[in-house]
Structure 1
Amino acid sequence: MNTQLVESLVKIIQALTPEEQSLLNEKLQHQQLWQKEQQLEQIKNKISERRKGKPFSPTLEEYIHITREERNMEQDELLKACFRGES
C-alpha cells in the first residue's frame with residue numbers, strides 16, 4: 001500500500017474549501033452509484049442467463065402484491081389474537 005500517497009491525498013482533501021469538498025463528495029458518490037448499477041446489471045444478466053430469458057411467473061410486481069397481502073392477513077390475525085387476550 002502506498003501510505004505516502006494516501007497521506008498526501010488526505011492533506012489535499014483537507015485543504016479543499018467546503019464547496020470543493022462537496023463537489024468531491026458528489027463525484028465520489030456518483031462513481032459509487034455507477035459501480036453499483038454495473039454490479040446490478042451483471043447480476044441481472046446472470047439471472048437472465050440461468051433462466052434462459054424466461055420471465056418470472058408471477059411477475060415481480062404480482063409477487064410483491066401477493067406477499068404483501070399475506071403479510072397483512074397475518075398481521076390482522078395477530079392483532080385480533082392480541083385483543084382477544086390470546087397469543
Structure 2
Amino acid sequence: MTTLIAPAVPVWWPQILTAVLEKRRFVRMLLGVATPTVADGTLHLTFHRAGAAEHFAKPESGCMAVLRTALDEHGIDMPVAVHQA
C-alpha cells in the first residue's frame with residue numbers, strides 16, 4: 001500500500017483569508033481556487049483555474065498587495081510564489 005502525503009495548508013491560512021475578505025472580496029474569491037503551501041520559507045499559491053494565477057500576479061490587479069497586507073498584519077513575512085496548476 002502506498003501512502004500519499006499531500007502538502008499541508010498552513011494553519012494560519014484561514015486567518016489570512018478572513019483578513020483578505022475584509023479588504024477585497026474579489027481577491028478572496030481568487031484565493032478560494034488556490035492551494036496554499038509553504039516550502040523553503042516561501043508561500044506557494046497554486047491556482048487551479050485558467051488565468052487566475054496570471055491575473056493574481058499582475059501588479060495592476062492589486063491582488064498581491066492585498067495578500068501582502070494581510071500577511072503583514074498577522075506577522076507573516078515570507079515571499080509569495082504564484083503557480084498555475
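Every number here is computed from the coordinates shown, using simple stated rules; none is lab data. No experiment lies behind these values; they were computed from the predicted model shown. Cβ atoms are built from the backbone, for glycine too; each structure is taken alone.
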Checklist line | Source structure (of 1, 2) for helix-only ellipticity at 222 nm (-39500 (n - 2.57) for each DSSP H run of 4 or more, over all residues; to 500), computed value -28500 | finding: 1
Next item on the list: Tell me which of 1, 2 gives 13.2 when you compute Kirkwood radius over Cα pairs in Å.
Entry: 2
Notebook entry, point to check: Thinking of 1, 2, which structure, once distance in nm of label points 7 Å out along Cα→Cβ at positions 27 and 75 is computed, gives back 4.5?
Noted result: 1
